[in-house]
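Next up, some structures in C-alpha cells.
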Structure 1
Amino acid sequence: MEILRVLDELEKMIEESTRIPMTGKVVLESENVLDFIDKIRSLLPEEIRQAQWVAKERERLIKEAENEAKRIISDARNEIKKLADETEIVKEADARAKSIYEEAKKEANEVINGANEYAAEVLRNLEGTLTRALNVIRKGIDQLDENKQ
C-alpha cells in the first residue's frame, strides 16, 4: 500500500538524519516532516474508502444471504403446498420443509458469519496500519517539539 511506502520513507529519513551526540535525538528539517505528514494525510482517505467498501461488501453479502434464504423458504413453502394435497405424503412434506428451512437458516448464518469475520479482519488490519502511521507521526512531532526547546 502507498501509505506504508510513505511511512517507510519517513522512517528512513529519521534513521539517516544527523543525531545529536549523547541525547539520542535527531535533527530533522520541519519542512521535510511536514511534507511527509501531508503525503500521509492525502493517502488516508483511500484507506478509509477501503474500509467503507468492506462494510458495503459485508452488507451486500448479508442481503444476498437473506434473499437466498427467502427464496429457499419460498420454494419450501410452495413444495409443502403441493405435497399437502396428497394426504399420505403430508408428514414427509412437513419434515422436508423443516429440513430445507433449517438448511437455509444454516447457510445464511454461515454467509453472515463469514462476511462479519472478513470485515473484522480487514478493519483490524486497517486499524493496525493507521495506528502505526499515527505513532510514527507522533514521534516525529514530539522530536520536532523537543528540538524547538
Structure 2
Amino acid sequence: MPIPVPEHGPCLVCGSENPKGFGLRWWYEDGRIFAEHTFTLAQQGPPGYAHGGALAAVLDEAMGAAVWSAGHRVLAGELHIRYLKPVPLGAPVRVEAWVVGREGKKVFTEGRITLPDGEVATTARGVFVEAPHIFPEHLDWGWRPEIPEG
C-alpha cells in the first residue's frame, strides 16, 4: 500500500505553500517514489508540450525524495536527463524514482516519466551527495528502505 511522502511547504515541485509550484504529491511503495502529474500551460516549453526544465525539475525532486526516504539529507550533485519523447500538456503522466546504489557520501538514483500509454518519455540518472549541514535536524520522513551498496 502506498505511503504518502511528507511535503515541504515552499518547494517548487511538491510544496503546498508555493502558489506557483507544480503541486505534485509524492507516494512511496516497494522502494520507489512516485506521483501522477499533468503538466499545464504554466510548464509549457514547445507549443503544447512540457518544458524540458520542468521535466528535469520533477525528476530531480523525485530522485532526491527517494534518497531522503532512505534517511540521507542530500543535494543533487549530478543529473543526467534523456528526453526520449515529448510530454504533452494535459496528459496525466507517472513520475517515479528509486535508489540504485551508494558509495561513501554519494547515493545513485534513477527515474523516469511515463506517458499514459506506458511509453517512457524521459529518463534520469542522478548522483546525490550527503549535505546534512544544509538541512534542519527535524526533517525526517520516518521510513528506511534498504539501499544496495556499490
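For FRET efficiency 1/(1 + (r/R0)^6) of positions 19 and 75 (r between Cβ atoms, R0 = 41 Å, to 0.05), which of 1, 2 scores largest?
Evaluating FRET efficiency 1/(1 + (r/R0)^6) of positions 19 and 75 (r between Cβ atoms, R0 = 41 Å, to 0.05) on every structure, the highest lands on 2.
So semi-axes √(5λ) of the Cα gyration tensor in Å, computed for just one structure, reads 25, 17, 14; which one of 1, 2 is that?
2
Could you tell me which structure in 1, 2 was used to calculate mean count of other Cβ atoms within 10 Å over residues 51-58 as 14.5?
1
Taking relative contact order in percent (Cα under 8 Å, 6 or more apart) as the quantity of interest, name the structure among 1, 2 where it is greatest.
Structure 1 comes out on top.
In terms of FRET efficiency 1/(1 + (r/R0)^6) of positions 27 and 59 (r between Cβ atoms, R0 = 25 Å, to 0.05), which of structures 1, 2 is highest?
2
When helix-only ellipticity at 222 nm (-39500 (n - 2.57) for each DSSP H run of 4 or more, over all residues; to 500) is computed for each of 1, 2, which one produces -32000?
Value -32000 for helix-only ellipticity at 222 nm (-39500 (n - 2.57) for each DSSP H run of 4 or more, over all residues; to 500) corresponds to 1 out of 1, 2.
If you rank structures 1, 2 by percent of Cα pairs over 20 Å apart, for residues 43-106 alone, which sits at the top with the largest value?
With respect to percent of Cα pairs over 20 Å apart, for residues 43-106 alone, the highest-scoring structure among 1, 2 is 1.
Going by FRET efficiency 1/(1 + (r/R0)^6) of positions 99 and 123 (r between Cβ atoms, R0 = 30 Å, to 0.05), which of structures 1, 2 comes out largest?
2
Laboratory data are not the source of any read-out in this text; all were calculated from the coordinates shown. Only a predicted model underlies this, so the values are computations on that prediction, with no experimental measurement involved. Cβ atoms are built from the backbone, for glycine too; each structure is taken alone.
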